[in-house]
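Undergrad: Dropping the structures in below, format is structure tokens.
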Structure P
Amino acid sequence: MSKQEFNWSQEKISGFQEDFLHWYHLEKRNLPWRATNDPYAIWISEIMLQQTRVDTVIGYFYRFMEEFPTIDALAQAEEQKLLKVWEGLGYYSRARNLKAAAQQIVALYDGKMPATVEDIRSLKGIGPYTAGAIGSIAFGLPEPAIDGNVMRVVSRLFCIDADIAKASSRPIFDQKMRQIMSESEPGEFNQAFMDLGSSICTPTSPKCGECPIRRYCLAFAENNQTDYPVKSKKAKAKDVYFVAGAIEDDGTFLLTQRAETGLLASMWHFPLREVTKKEYVHLASLWDKAEQPGQLDLIAEELTPDIFPEWPVIWQKRHFGEITHLFTHLKWHILLFYGVKRQSFEVASGEWVKETAFDTYVFPKPQQKLVAQLKKYQKLDKDF
């Protein structure tokens, strides 16, 4: 709950809106999706911006809109092509949800984005924040778009000590936003909060001297800005350990495709085998780290360790290093090993692919890191 009840007069609310929107109109970021009120473009940008930096999204947004310029084009997209355009943004369920929602729009709304918050919320992958953003920016609906930036600004503005990590706190911020929301410019109002939270009212070192609404801010008045927002620590990501095999056969490498459901669904990578931490540490220390990285001598067949024991592969003496990748709840640790196929074998859901064709396959971020690690060692040995 707020330390003090909401007691702004209508005159104060109007002054706040005028000051905030004046600042936004002068200082707003020049972003491609702000040059249009097309609900499709706004929808795509908002989904891309989830868990992703603005400067990263810009290039992806242009490529996506060029490849899938309409809702109908997105609804008909071939999944591997869609994932390839999305490659590197992560959280790939977002891309799949976009296609599913586009198909809903084609089937139920004649290919046009619905214009009510309730109908927008009914679409796959769209929650209250995204519905509020689309509704307010594209359709002028006085609907809050509450994300982490907004909760941080509002919690300081009113000294709200509700834990923003808990879903039960969201109604508190929703109520506050509706009380101060501009009904004449709701889209600009929401975007003003987004810009302020990303550039001035930042998590650790807010630039209060530059803030256009500091005279309305209770935390600024009480000099306790860094006490807000209140946010409980999320659980530490679980460590998971793998070995990966860059297995070569006459200029091709073995790639395997993941299952159609689950983490990184339908994407491609070098073969992975999950191991225990004990086995991981053992393999990391077993191999001769004293050798120069460029020495690619293969170990004798009888000394081949059990990287992938079911496959006839001769492995190089030392691993090619570790890569790590953090998902929301998991942290992957992967040791990369290089080997040469000794005799013919087949792998279910696997293909032998020339390195020059890698860019035609959809690689998740961990695989991109593994390829970069492989190329690092290729450069160290010209005869690789």
Structure Q
Amino acid sequence: MTLAPYASDPARSRGRLHPEEARGTRGPRDAYQRDRDRIIHSIPFRRLRHKTQVFVAPDGDHFRVRLTHSLEVAQIGRTIARALGLNEDLTEALCLAHDIGHPPFGHAGEEALQSAMAEAGGFDHNAHTIRLLTRLECPYPTHCGLNLSWETLEGLAKHNGPVLAPPWALAEADREFPLELSSWPSLEAQVAALADDIAYDNHDIDDGLRAGLFTLETLLEVPPIARAWNAVRARYPDVGQERLLPELVREQIGIMVNDLLEETKRRIAGVTSPDAVRAAGGPLVAFSEPVRAEERQLKAFLHARMYEAPEVDRVRKEAQHLLARLFAAYRDDPARLPPEWRPASSDPVIVLRAIGDFVAGMTDRYAIRRHQEWVGPVDLPEAF
């Protein structure tokens, strides 16, 4: 496929922190293909299958977890990238890795770690993604990290836009390999960010209905959803409601993707290089304002009926308490950490960050087991 002039070209990559020799035995892959493959083969990526998306340690096989969410984001991201003439491999790498720094129990776990590590600069899952990929994951014999290309690290660091006050973990990585944090990222990174929104906005509809947190009738109180549902029913007037719910989700994804493509093509008209994208002063990949407003309506519904639902909130709070107690157990006795994770110094900041690195890497079920070992029984309900 011929790349558009504003796309990221692997032949013009700014390279890697650690230079690498070309090795034909590793296959004919360019820089971004290698990045994607390194992410897929990494241990942190595999751990995503047991990390919370919305529901903590779900007992239903059909609920989404961080891994399935990341795969769905990658599928949407590649579709958008292809339609815009962008680099699909870089887009896929960014989509697959965007949540790799999440701790156990999702945002609840992040809030617990942010509080527990306050004296050491706190915790931020985006910054921890960079820390994992540049420092903590060490599969190679001569250096730590996956040694990803500059463009992949840049896209992960600022896929939500410029970072003017980077958290300590991101600032540390930026000092070693400057990522131009004050500028906008590549179009591939911007696509990954909105593919994430499209995926969780619409797939959370599916999970929320499956969990019984809301009904189709209440969902149809959201005007854009009602409009999409009416279109689906008009196409399939003789098909039962249950069979049409997946079609509703697909309809919504299609509406958002098509709008994003139309608005983005309008914004990138006249853009001739990746450098012009970074200097644009604002996002170029975007929804139109009407669809953006409708997306905010959907998000408001999901927050009220799903993310902040009493059943979900009770589990989230208990998960926060669990992780806080577990962190405290390691802080009280760092010797409980596995030998390879124990801090090399007694400096309080180094100790807290070492504990944070270990705890953040846990899956939901591993955190539960360690809590049972070091603290006591866990009071997480079996729902979801």
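Undergrad: Please state which of the structures P, Q yields 5.8 when distance in nm of label points 7 Å out along Cα→Cβ at positions 70 and 286 is computed from it. Walk me through the numbers before you get to the answer.
TA: Details: P: 5.8; Q: 3.0.
That value comes from structure P.
Undergrad: Could you figure out which one of P, Q the value 24, 43, 27, 5, 0 for P(r) over Cα pairs in 20 Å bins from 0, in percent was computed from?
TA: The correct label is P.
Undergrad: Any idea which of P, Q comes out highest on FRET efficiency 1/(1 + (r/R0)^6) of positions 62 and 270 (r between Cβ atoms, R0 = 41 Å, to 0.05)?
TA: Answer by largest value of FRET efficiency 1/(1 + (r/R0)^6) of positions 62 and 270 (r between Cβ atoms, R0 = 41 Å, to 0.05): P.
Undergrad: When relative contact order in percent (Cα under 8 Å, 6 or more apart) is calculated for each of the structures P, Q, which structure yields the highest value? Write down the numbers at each step before the final one.
TA: Numbers: P: 15; Q: 22.
Max of relative contact order in percent (Cα under 8 Å, 6 or more apart): Q.
Undergrad: I have 17.1 for Kirkwood radius over Cα pairs in Å, for residues 86-229 alone, calculated from one of the structures P, Q. Which structure is it?
TA: Among P, Q, the structure yielding 17.1 for Kirkwood radius over Cα pairs in Å, for residues 86-229 alone is Q.
Undergrad: For mean count of other Cβ atoms within 10 Å over residues 190-197, find whichever of P, Q sits highest and give me its label.
TA: Answer by largest value of mean count of other Cβ atoms within 10 Å over residues 190-197: Q.
Undergrad: Taking -17500 as the value of helix-only ellipticity at 222 nm (-39500 (n - 2.57) for each DSSP H run of 4 or more, over all residues; to 500) derived from one of the structures shown (P, Q), identify that structure.
TA: Q
Undergrad: Here's another thing I want to ask about it. One of P, Q was used to compute distance in nm of label points 7 Å out along Cα→Cβ at positions 30 and 142, and the answer was 3.4. Which one was it? Intermediate results must be reported in sequence, preceding the final value.
TA: Working: P: 3.4; Q: 2.5.
Going label by label, the one that fits is P.
Values quoted throughout were computed directly from the atomic coordinates according to the rules given, and no laboratory measurement underlies them. Because the structure is predicted, anything quoted here is derived from the model rather than measured. Cβ atoms are built from the backbone, for glycine too; each structure is taken alone.
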